[in-house]
Structure P
Amino acid sequence: MKRWIDDNFNEHLELLKTLAAIPAPSHHEDERAEFVLRFAKGLGFDGAYIDEAKNAIVPIGDTEGGGITAYLAHLDVVFPDTSPLPVREEGGRLYAPGIGDNSADAAAMLTMLRYIKEKGLSAREPVLFVFNSCEEGLGNLKGVRRLMKDFTGRIRRVVCFDCSLDGGIVAKAVGSERWRVTCTTRGGHSFSAFGNPNAIRHTAKLIESLYGQDVPKNGDSVTTYNVGTIAGGTSVNTIAQSCGMLYEYRSTDRGCLAAMRESFHSLLRAADCPDARFEAELIGERPCGGEVDGEALRGLLECCSEAISAETGAVPALTAGSTDANVPLSLGIPAAAFGLFIGRGAHTREEWLDIESLKTGLCVGLRTVLPHFE
């Protein structure tokens, strides 16, 4: 395995550079999905296809029945660019927006498919390689939601290749709800209408209330909240008629997430008054974990941990996170997420990864996947 990786590493590196340059904002992954489809079919995976959610799916073995293990790597990046993304190699690193999150993991899955085909391996149990859409931000996990719906009752466990190799294994889902809040008032001229209600002021008062709320707790749960953006008004000499903000709360616990929802709506109702009207629109929702069989989940986590430890010599920590694994976990299906590279700067245009770490990542990925093949 390692000799094959060494012999084919230059091809893998060029593959990653090519994939990383293709723009892929959430909901607009078409070009990357088509690239994946051409690559898979070129290897001889004739059953590969793109579904209605823009997931590029490569089924191996009899996926019409049950017992499927699904391996996912999302294609979308957080950047809105529609022109090619800049990729550069310097000092043993690759730099590009989205190079690690999640171009490197998607490229690793493509190279794993190449390994499987070149070694003439056949599946001893059904496997799906899924290059999915809409993991980031307001993509709202559309790709994995569609996957789980289309394969209802057939997927028994899910592994998501996402994040960095040294970031541990995401074993618990962080659920979240994202809201767009809009405040409207009379507003007017800053001098002649002085004293009229100002939407910015009323929104600020709501924000102050949100930041004064108590955070619910249940055992070892973690719950957070954040106002991410605020915008409004017309000019410096205008009393603002409207103001908007984006607000989210997250939690590892379903009950705490529900409590945050109730707290949010309670504070929203208190802020709403004749002088200032508030409206809230739910624009994003990610589920917490559901009732997952503990033994089955432990078995999956042990497999992932052993693959990582065998190549790195370190036992990965188990963490909580918001990934594609949220959806299967919410449905009671064992799922985990971890990355296949080491890098930093995710969600910035200065993101980079260590090129040599890609070899370790490929070894980890193949150790995870190959038990399904013979």
Structure Q
Amino acid sequence: MTRRMFSRYSLGGLSLPNRVVMAPMNRNRALEPQLAPAAMSAVYYAQRASAGLIIGEGTPVSLQARGCAGTPGIYNAAQVAGWRWVTDAVHRRGGRIFLQLWHVGRVGHCSLRADASPPVGPSTIGLQNDRVPVLDGNGEPVLVRCDPPRALRTEEIRAIVGDFARAAGNAIAAGFDGVEIHAANGYLFDQFRCPYLNDRADEYGGATRKRWRFLLETVAAVARAVGSERVGVRISPLGTAHEMQPDPAPLFTYGYLACRLDELRIAYLHVYDQSGSWIHDSQSDLLQQLRSCYSGTMILCGGFDAARAEAALRADSGDLIAFGKHFIANPDLVERLRIAAPLASWHSSTIYKGGANGYIDYPTLQQEALGTH
């Protein structure tokens, strides 16, 4: 029986050799002060080029958009040049790669910006316990509590829409095949969606359609800049990361968004279940609502293994399956899944720091067999 996970798929004209997606994961290896990708990032992504699609790590669209130390940006020339090394390396290996565009909103700290400006969000409601990595006096990452945010003015929201459009253009100039807009995990667009945080009285607060307006205007602007077939959006329904609360009416809230994104004819909708639970139930009301409202490509992410991925594809719950941490320790994850080989475990201590260690030194099955790692 043919396994769907390893069948070809056409994504907006981009031919994928399999349906395994490498999910976006921050690895915090960017170089100060330009915050450009390190040279070894090209090695890291090229090692994983057998994925049907790689979605590059969350990448701030401006200095204001930063939320932790060591994340590479896509808003200056050095960053574009650094990312070009990455995309060239992936394409030489026959891979395909999108870049995730990111604004953290209220999740951050004043020390991450030269002018010591505070994080921003839909309101002044801050995080109580969340911590983010910043650099200490020795250049080492340390965790500190998030600073209170400042509420964005209406005109600033429109400026951020422009930041995303410019960042998308920079990403295409850097050789990416497309971009993904990060609207998940308690970051800026998710904050505007949230009725518990968004207490605004302007056109970006109140009713569901107004709370999604910021994201939808951004998607439209990015689509105009690079083409809708090169744009994806990531969401995390029911997610609680960064002190978020589950939406009080998820079927309506996310159904409305899915319908609007369908109208914009974007490349894909990337759905992340932080709990790794409901996304595996083909009868889930939320999953069925998203599937019925959005007719394009849907990527599913959250707690998948080979069996669960195959089951989701056969149930037509989604079209592509994203794997996160398994790709950290298994650069040849696609091959391991194909032959049902054991998966290596990742080292938690080096996910966000450690240079090459825990980044580009995980061996493939072939390297293990030959003893060359």
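Taking distance in nm of label points 7 Å out along Cα→Cβ at positions 158 and 350 for each of P, Q, which is largest?
Q
Quick check for you: by distance in nm of label points 7 Å out along Cα→Cβ at positions 110 and 342, which of P, Q is greatest?
Q
Thinking of P, Q, which structure, once mean count of other Cβ atoms within 10 Å over residues 198-205 is computed, gives back 20.1?
For mean count of other Cβ atoms within 10 Å over residues 198-205, the value 20.1 is produced by structure P.
Upon calculation of relative contact order in percent (Cα under 8 Å, 6 or more apart) from the atomic coordinates, which of the structures P, Q produces 15?
It must be structure Q, since only it matches.
When mean projected area of the Cα convex hull in nm² is compared over structures P, Q, which one is greatest?
Greatest value across P, Q: structure P.
Assign the value 21.2, calculated as mean count of other Cβ atoms within 10 Å over residues 118-125, to the correct structure from P, Q.
Source structure: Q.
Can you rank P, Q by distance in nm of label points 7 Å out along Cα→Cβ at positions 94 and 126 and just name the one with the largest value?
Looking at the calculated values, the largest one is Q.
Out of P, Q, which one gives 2.34 for Cα Rg over 2.2 N^0.38 Å, for residues 150-189 alone as computed from the coordinates?
Considering all the candidates, the number was obtained from P.
Matching task: 15.9 is the computed value of mean count of other Cβ atoms within 10 Å over residues 38-45. Pick the structure from P, Q.
Matching structure: P.
Laboratory data are not the source of any read-out in this text; all were calculated from the coordinates shown. For clarity, every value in this text was computed on a predicted model and none was experimentally measured. Cβ atoms are built from the backbone, for glycine too; each structure is taken alone.
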